[in-house]
Structure P
Amino acid sequence: MVSKSEILATLSGYLQDLFELPAEKITPAAHLQEDLDLDSIDAVELVVKLQEYTGRKIAPAEFKSVRTVGDVVEKLYAQLAQRT
């Protein structure tokens with residue numbers, strides 16, 4: 001099973017690569033819109049990347065409540081836990 005810290009590290013890498021965000025801005029408390037300036041198109045791009053990571057389809061409704069990097073980590077952790 002992948003740990004939450006491993007998920008955070010992977011997510012951080014994706015955010016840096018896809019959106020050229022500095023690593024120091026990517027913390028569990030960072031808000032995706034307010035702090036990282038991601039819009040809905042960025043969110044779709046991120047979900048596609050996360051689907052590749054989890055190997056599962058991610059329903060948009062599952063990510064409606066996601067506001068922070070930590071929220072994304074929690075959702076991914078739950079998704080990956082279902083696989084085992």
Structure Q
Amino acid sequence: MSWWVYIIHSDDNSLYTGITTDVERRFQEHCGKTAGKFKGAKFFYGRKPLEIVFREECTNRSAASIREYEIKQLNRKKKLNLISAKALR
């Protein structure tokens with residue numbers, strides 16, 4: 001099973017980074033489009049997720065968590081550079 005690190009652009013122009021095994025499902029959870037109660041991150045209580053702008057496959061959960069931490073340590077400009085670099089491929 002593959003794990004993914006992803007970045008979501010939200011309506012207040014902020015960037016959210018997370019990990020999952022299914023990026024599309026997790027995005028729908030963040031949007032509140034799943035049956036039952038809200039399963040999205042608290043980050044989205046006051047924000048609306050707009051689109052997935054970055055995704056990177058990792059070999060396992062540990063690698064995904066490490067990569068998530070690395071990305072979360074980046075400032076906004078570096079995150080935007082990372083997003084742009086992946087879009088060019």
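Read-outs: derived from the displayed coordinates by stated rules, not from any lab. Just so it is clear, the structure is predicted and the values come from calculations on it, not from any experiment. Cβ atoms are built from the backbone, for glycine too; each structure is taken alone.
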(Q) Given a value of 43 for relative contact order in percent (Cα under 8 Å, 6 or more apart), calculated from one of P, Q, which structure does it belong to? (A) P
Q. Taking log10 I(q)/I(0) by the Debye sum over Cα atoms at q = 0.12, 0.13, 0.24, 0.26 Å⁻¹ from the coordinates of each of P, Q, which one would give -0.30, -0.35, -1.33, -1.60?
A. P
Q. Here helix-only ellipticity at 222 nm (-39500 (n - 2.57) for each DSSP H run of 4 or more, over all residues; to 500) has been calculated and equals -18000, so which of P, Q was it run on?
A. P
Q) Upon calculation of Cα extents along the principal axes in Å, for residues 15-54 alone from the atomic coordinates, which of the structures P, Q produces 27, 23, 14? A) Q
Q: Can you spot which of P, Q the value 1.9 was calculated from, given it is distance in nm of label points 7 Å out along Cα→Cβ at positions 23 and 39?
A: Q
Q: Match the computed value 0.95 of FRET efficiency 1/(1 + (r/R0)^6) of positions 31 and 63 (r between Cβ atoms, R0 = 25 Å, to 0.05) to one of the structures P, Q, and report its label.
A: P
